[in-house]
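So, here's a batch of structures to check.
Each value in this text was obtained by applying a stated rule to the coordinates, not by laboratory testing. The shown structure was predicted, so the numbers you read here are calculated from the model rather than taken from an experiment. Cβ atoms are built from the backbone, for glycine too; each structure is taken alone.
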Structure I
Amino acid sequence: MKSNQYKIYQTMNKPENNFCVILAGGKGRRLWPSSRETYPKQFVDFFGVGRTQLQQTYDRMIKVVPKDNIYLSTVVDYLPLVKEQLPEVPDDHILAEPLWRNTAASVAWATFRIFLRHEGSNIIVAPSDHAVQNEEAFLRNMQEGLEFVSNNYKLLTFGVKPTRPEPGYGYVQMGEELEKDVYAVQSFTEKPEREFARMFMESGEFLWNTGIFLSCTHCMLKNFDHIVPPILRRFEATGDKSIEKENEFIRENFSLYPNITIDFAILEKIEKIEQVCVMKADFGWADLGTWHSMYESLQKTEEDNVVIDSDVMLENCRSNIIRLPKGRLGVINGLKGFIVAEKDNVLLICPRQDSSALIRKYINEVRIKRGKEFL
């Protein structure tokens, strides 16, 4: 887009112009059995702090944008949980998808809803299952990001310096430095093999992709022209801005969206999306999406065990991650490098290292042999 055309959509970094969409529709399968399909991880108080991961994300984001500018993206099955945990969010700020289509479709719809009613706006897309260790740095980085997208017609993601060769994360390769700590994105690599992850970390050219995206809403929608089918254009052409009609249109047409993540969609189309940048952040980030990444991110005992809100007696145990239900005592001897997780009718004990593939295998086998009761 030419600079004189861009000025039509250029926004000021004022609170009323800044919006946030919290993504809360994931099934949380990688943290099975503590995360279940009927009650996934974002709705769980995983660490016994009195607030779920969704609620903690909301608490964090209302410090960045006005409370009235927070939107939630989920699926219709989880709508009662969203309303129960965040009753202060109005119904027209909750986008309940009729079926699961992953985050590319979620972000497309949420951006459209905000743009249709607040054309000159910026948007932050924030997952609901991430940990932030330094809240002050997080607020500073968010404001810096909003300032950048207010003055540049770009799609911005945040990256953090890798501290280990983690195969469960996405990696962003930094290209040309555009301004202090902001780089053109040269490439994305989603969940590489461990040896590639080690090469990326040692090269100094790659950052972990946090999955937090910022842009002005017009730029975001423009980029979606290359990512997903322009389904909502048909609704926009009707000139109807009512929430009821928009929801009805989504119920009838949402299945037309591809089932892909926004990260993968951008990766796949990176050559066509020239406006993608990454800002190097320092807020102490962790994606708590897998048992292994959770183990790597959380505080450990002297024996390198991670015990999450559980009552345990451990002897000769090292490098384990353990989460048991309340009222349950775990007595464990001689275990090294394992996951021990129990929830309702399932107890999981399996090696921790690269456990994601194992858990996918177990979930598929349980679904076939035992049915949804155990998922």
Structure II
Amino acid sequence: MVTLINRAGTMVIPFLSLYLTQDRGLTLENVGVIMSCFGLGSLVGSWVGGKLTDIFGYYKVMFISLLLTGLMFIWVQVLESYVALCLGIFILMVIADAFRPATYVALSAYSKQENKTRSVTLIRLAINLGFSAGPAIGGVIIASIGYFGLFWVDGITCILAGILLLFVLNPKKAKEIDTQKNMAPSSAYKDTSYLLFIGAMILFGFIFVQYFSTVPLFYSSERGLNEFQIGLLLAMNGFLIFAFEMPLIKYLESRPFSKVTQIIIGLVLTAFSFFFLTFGSWIGLLVIGMVLMTVGEMIAFPFSNAFAMDRSRRGKQGEYMALYSISFSISHIFAHNSGMLSIAQLGFKSTWYGAMIIGVLGILLLLGLRMRLKQKKSR
């Protein structure tokens, strides 16, 4: 519920580039720099959030992050200069994304071991529902009272999510199910197997985010789709996740496959989805590509998150989960720009082949990880 309210209020983000160009009159170059500050803030926030969670515990970090993020959203709208906006967006994301590793640690504490993958899936369901509602509500707010209303509503919903946290997740009232503690925690940065896994997640993130940056451009310029048709394809992604992810994960958990094997399956489907963008003009090929990517996402994200939570029991949980969040922050910082640059220099088809090659590299890393884990288990 806390995640749903928080994400439903995240309506500034989808309209941020429009706000900066139309309402603030900034150039596209300026917007590009501000969005880089957004990504860097996310990366730093994930790292800081992990450190603070290990020191102070997930509850305090989650509550303070929600409260301060709400105040920051209200404050950012009054910033005038370009430099102030860069700094403000960076600080906002540092505070906002400190919430993520703390959430994962809380999820690990409040969920039974056998339910952890499905618990992650339920959180993803809340995130997707929130992101589906947020932009729609945001569009109505912009049309009725203007951009400034977005910042107020976003800020207020963050604060409301923090207040809800006080009542529903108060550690004095809510009992932790998983109370196992590691008395000699080790650093995630010394866990070679985990670093292999993080490398694979960065590569997976690189190709996954293309579906929300470069692929819509391909739909428009190469396949001639209008905004409504593109919106329907992207909405299909959210609908499939909402309708099928929970039962799919329930079914896959009953299969005799390891979490790493499930992640490999997800990455194979996501990488293969780009093949359907390289030929033909039938719109059904785009639908097949989107379905394959969505199923790959539905498998890879919950099982990778669950693997990270299981592995975090070996050391500092906040640090482990922060590194997992950072892997996708790195993808967001570099993948969008590299995808755009590749399209400008090489064209769409070569870019899609490049995405498939990156996917194969990620699969090879995971195969190496699986072999390494099997060898350690057999000793």
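Comparing relative contact order in percent (Cα under 8 Å, 6 or more apart) across structures I, II, the highest value is found for II. Of the structures labelled I, II, which one yields -26500 when helix-only ellipticity at 222 nm (-39500 (n - 2.57) for each DSSP H run of 4 or more, over all residues; to 500) is computed from its coordinates? It was calculated from structure II. Here the criterion is FRET efficiency 1/(1 + (r/R0)^6) of positions 70 and 326 (r between Cβ atoms, R0 = 30 Å, to 0.05), and among I, II the highest value is seen for II. Match the computed value 6.1 of distance in nm of label points 7 Å out along Cα→Cβ at positions 246 and 334 to one of the structures I, II, and report its label. So the calculation was done on I. For the read-out mean count of other Cβ atoms within 10 Å over residues 78-85, a value of 12.2 was computed from one structure; give its label from I, II. Traced to structure II.
Comparing FRET efficiency 1/(1 + (r/R0)^6) of positions 126 and 302 (r between Cβ atoms, R0 = 41 Å, to 0.05) across I, II, which structure shows the greatest value? Provide the component values of the computation, followed by the final result.
Numbers: I: 0.75; II: 1.00.
Top value of FRET efficiency 1/(1 + (r/R0)^6) of positions 126 and 302 (r between Cβ atoms, R0 = 41 Å, to 0.05) goes to structure II.
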